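Quick heads-up: structures coming right below.
Where a number appears in this text, it was derived from the coordinates with a stated rule and is not lab data. Everything quoted here is computed from the prediction, not taken from an experiment. Cβ atoms are built from the backbone, for glycine too; each structure is taken alone.
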Structure P
């Protein structure tokens, strides 16, 4: 009989992707194991890309929080709970470590496992589990979740490199001669200056490379249009879903991006990628995978882990820490990456 496990990892995109290698580990170590997964509706297609995942249970905690009375009247949370309770699980794993994810785990049927008080992002969450597991927090999310699954499911932690288990869904043959610039992110402190993107795009097209620019909202669309104005070889993509964008990323010769969920998608698809880190620390949240380059700002207050740049000195750019990562340096690294020297 198959072992049925429920994973609770609702968001964000990077966090959901970081959980996939642990699912691959379990599927390789425990033949017959199958997974269901609770995830935010915006990312519901991602777990379904993995062959070991059967049922994806979407929730909309972010949207429900904005209009609680409306969604209660519409019955959306109630329907999600009914979906959650249809199956009894041999194990429930809360890989999020938040009070809200621990609450979700209590609605499901089966024993619950998660991080202990010292390991969880919100210590109170540990009170919701039957089994609490200690995983040191001073490590990257990918090995942390792999350790959590190994302890919860009772197998030895593999020493292999992380395998996200989704590349075969987007295996379209040889890479194409274009670059993808992932310029959009939610934190103002993570944004690489617009003028830098334009200069990098100009350097790329001068070398005969096409540049593609995705976008997800009106601000990103405007920025993409301004970058594309540099040269006709720069294409602003239409708005597209994650699956469509994943196919574009999988075929790219290379990606340059700021610290956002889509660079983790590039890593999961083994697409060569340069990620630019200013306010954040790649040691804890950096991309993990083949051909991944991290460029960390060298600045007195970096990484500050703040959403806004609070530097009060003189700087020609915002955020100020990106003074230390100019387009010429990124282009040099990009050329080496594309030639296979990295």
Structure Q
């Protein structure tokens, strides 16, 4: 009888252990004691920031972490001030956009490190800061991503010597603009003349603000064959720019980065010909996972290149449904 009881108890214990293993040893809300300040980058309702935010909210739900969301309108100076406030509030971790650049972030990262605040960076890398004070990076490898876009454009559209292209970027953002610099270098290596147009923070939030900039450049340079835009908001507004100068779909090749409902529609309508996807959903989801794993499990910070390849007229329909749900 005693042997039978002991055997039954052992079997129950084994069953409980197996069940716990199957359910995940951490259980639900395993990160509920961890407080995170998360930077979404843009303003509330911004197309790109919304996808980032959706990823972050899913991670919050999956982990139970306490997350405060920060919106910056893609303004580097505002991000810096918000980061200063975040460090002063002493959360367990901060998921920070790297747009302000290394010089602005470095002293605040040092302060965070002294206070034991974990840092994870997304969308724009700050490798010098990470090398000195730690942290991971979740986002596309910007320089190679931009180079790949320019190289694919040359191959796909037969660009070469004698052709003219426009590349739009906020050239004052040193780390951020590495992507567009890669596109410029790839085009120029093929003999294409590149005109650099300077965008502003305002244009990232309101692409219609770029209408005078784009139209003036096209009027002054009527032989332009291609325009490369710095983000999804402006790329998704390509039809507006083209119609403002009387161009039909396909007369000028429009390329850039990201996915959105507007972008996939304009692929279908013939206004956009190529985009490089950087999966912003992961840029929201993985930083929170990384901070939670570091704080709860003592794991190393995550580093992930979220660049996913190209969206083209041939495959745009495959991501259209996810784009309309703000998941791609």
Structure R
């Protein structure tokens, strides 16, 4: 789960906010009691979101962009998605995924606080966003769904949960299910959190600083080459001191989202068959993976692309999981072409 915490909140967060990025853009939709696929219920569920551009009269120009692991809709703003998404033409909806601390989460629930919060899945994240579209925004068809990292993972789930709901799908450094390598890293990360004394099984009064988890996040955020190139050996002590004092977002939130990613597999309803899952995909698909990704292994996404008439773009950068950049002309063009249907 390495780069999800640090890299996408630092390496992908460029410069200052765009003029569009203002705090008053934050909106919430109340979904009431939200039943999860496990049968448990999030009481008084709410979903946060931010919008840009104008919804057309037919309500068909929407592009949904779910947040990544540990990130919020506001964090997504810093990647400048409008460099690839023309908000004079499209209505961009950046949604806060369950467990991000803005939408319903262990950290902000009053009646189900901390470890009393029910465990949700990536499928539940998608279903909550579907409810947001249908019940709260009156959108019955999207032009596209796209996202980075866990946002890309949610995009793969959208492909099979609601195959006719959008025209285009663009998962970016996401995966239809974790590889064995991913599961090793994610479960190490999970255990580091769960076994931390300060975490206290999620029953903490003060959010702890879990140094090994933060170190692990940064360790795999890019590649060894990038680390050596951008951080000298002499500066390691400075970095270490920063890690030991940096306060993170709520660790229960991180853990719950991590467990959702660990358990994710779009082929579950189809007996584990990726071919059968692919048969349910109806929207056009552009899959963007990163060859040197040490956080979300690219192999499952690349293999899934072979089961579809999908377009595949493989980034090759020593920035690894942080390789996606809307300022990159090649990536931006690929996204624009996919959205325009050319």
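What the table below lists for this structure:
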| item | result |
| --- | --- |
| Origin of the value 29.1, where mean count of other Cβ atoms within 10 Å over residues 95-102 was derived from one of P, Q, R | R |
| Parent structure of the calculated result 1.03, given that Cα Rg over 2.2 N^0.38 Å is the read-out and P, Q, R the choices | P |
| Ranking P, Q, R by distance in nm of label points 7 Å out along Cα→Cβ at positions 159 and 199, the structure that comes out highest | P |
| Structure responsible for 1.2, with distance in nm of label points 7 Å out along Cα→Cβ at positions 183 and 207 calculated and labels P, Q, R on offer | Q |
